[in-house]
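Pasting the structures here.
What follows is calculated from the coordinates using simple rules that are stated; it is not laboratory data. Note that the structure is a prediction, hence the values are computed from the model and not measured. Cβ atoms are built from the backbone, for glycine too; each structure is taken alone.
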Structure 1
Amino acid sequence: MIDGSINFEQIQDLQEKAIHLQFIHWITQEVPTFQFWLLLILLIVPWFIWWKLVDRKRLLGILVLGLLTMNIVTVLDEVGCQLNLWEYLIDIEPYFPRLIPLNFTILPVVYMLIYQYFPKWKPFIATNIVVATLFAFVGETALVVLKIYILMGWKHIYSFPIYILLAIGLKALTDVIIKAHRG
């Protein structure tokens, strides 16, 4: 089939079969696991905590940072998975095989709270170094031990500077957006 003789309809047929198999695997092999339910809790519970803690007077800037975080980490995650640097064995839905609780909850919520509580650059960066250490070496290791996350061409040490640079870039961009909004 590498010779180019496969047509569009054959590709569509194979995709339909793969989607069906993916769903069957998810419903029978992922949903019944402890890891699935842990990920579901990690997707939902932090938002309740965030809502209790968020400074509603600064909500616009905080949400801008959170939405930027979601978009950027999802793209980075997609690139890493497509390059076979890592993969996820368990997720909370069958068709978007990326770690949704991390991309759409944990990272945005943590980054938003840091942005809220540490508006000055020096404490912001210091806090993010601590958080990057926890994410890269404790959080990612826990995901590996729990058999949620597998490393293929990636090491935890690579994630460490990315978490820090991501936070710095997000704060800088959010500050620019909020300043432009205020005029």
Structure 2
Amino acid sequence: MMKLIERVKAILLTPRTEWPVIGRERATMAGLFIKYVAILAAIPEIAHLIGQAFVGEAHIPIESALVRAIVSYAVTLAMVYIIASVIDLLAPRFGGRKDFANALKVAVYCFTPYWVGGIFGLIAGTRFLAYVIGLFGVYLLSLGLPRLMKSPPDRTTGYVAAVALCAIVIVGAITLIEVAFVT
């Protein structure tokens, strides 16, 4: 757990020095998902579950809130994988190298601010702050893509924009699926 906390702290507070460390690590997909994504992605879902079922003014039945949390959690895991695939697929178009392991690292660590900010789901009307904090992930993306995917500096801005746009579309589509599934 301390290693997780140290990584979260480092990627949020000192990302310029943390990306080279991440780049040197031999991480497996299972390791990243089990030791990082599975834990951090639970923060917004648990916070929102508590906020919906117990804290908010309009209490939602615990069963409905639980179903929403489970679906959202599962979809988040899939979303990280899909965005990593997009990062890997787009790499050659922006002068980078295809490397799914590194693309997965970029996707995983760029979601860190959103997952940590997900604590705002506890309080009705403040969940949007998780999205605002999540915008820091775009900055992390701009640091991670050239380091891990080897995109040249002059093409990184376009690469970041393309990945961010794809991520927005994916997140939007997934949000619509969640809403349709839960309502």
Structure 3
Amino acid sequence: MTDDASADAAFEVLAARVRPFRVVPHDPACADELVAMWRASFEHALGLLDPHPIEEQRTYLETQVLPGNSVLVVIEDRADGGPARVVAFVAASDARIAQLYVAVDRQRRGIGEALLGWAKARSAGVLRLHTFERNAVARAFYERHGFRVVARGFEPEWRLPDVEYEWVRRVSGTK
């Protein structure tokens, strides 16, 4: 993992890139809203309905995603003073992006790119992630940002083909 100063700088760059949205560390108080946004984005991307109970997905967040990952949440404050809204999140370690989702109605605004940039900046120089083969939008997004296919497989729980991607930081002066 990068040092604390580099991680702090990466966070500051991220926060500046997603204005007027706010970036905050995950707060358990927003878990239900985060899971609802995650599920809606997932279902939209794959064109399917998630049959798992929402509580099961929250448990997955708490037991599988939060441990071992830094999790940042992007919040949209309402101009009318209404309740703030979760519009994106990323869960990443120094070697892997576990989750990266943006609300369907907030995609294509640079939020995902900024979250990805944060994960790259704080990484050890190599990041891996999985996405489903049928998620053409995500695959094109990652490929546009320097990720290359390193493996193809089959995700047994969803019974769908998946793709593993890898990004390697370029060292200055190399081709």
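Identify the structure, out of 1, 2, 3, from whose coordinates P(r) over Cα pairs in 5 Å bins from 0, in percent, for residues 82-137 alone was calculated to give 4, 16, 20, 20, 15, 11, 9, 4, 0.
Among 1, 2, 3, the structure yielding 4, 16, 20, 20, 15, 11, 9, 4, 0 for P(r) over Cα pairs in 5 Å bins from 0, in percent, for residues 82-137 alone is 1.
To which of 1, 2, 3 does the computed value 3.5 (distance in nm of label points 7 Å out along Cα→Cβ at positions 74 and 154) belong?
3
Assign the value 50, 39, 29, calculated as Cα extents along the principal axes in Å, to the correct structure from 1, 2, 3.
The structure behind it is 3.
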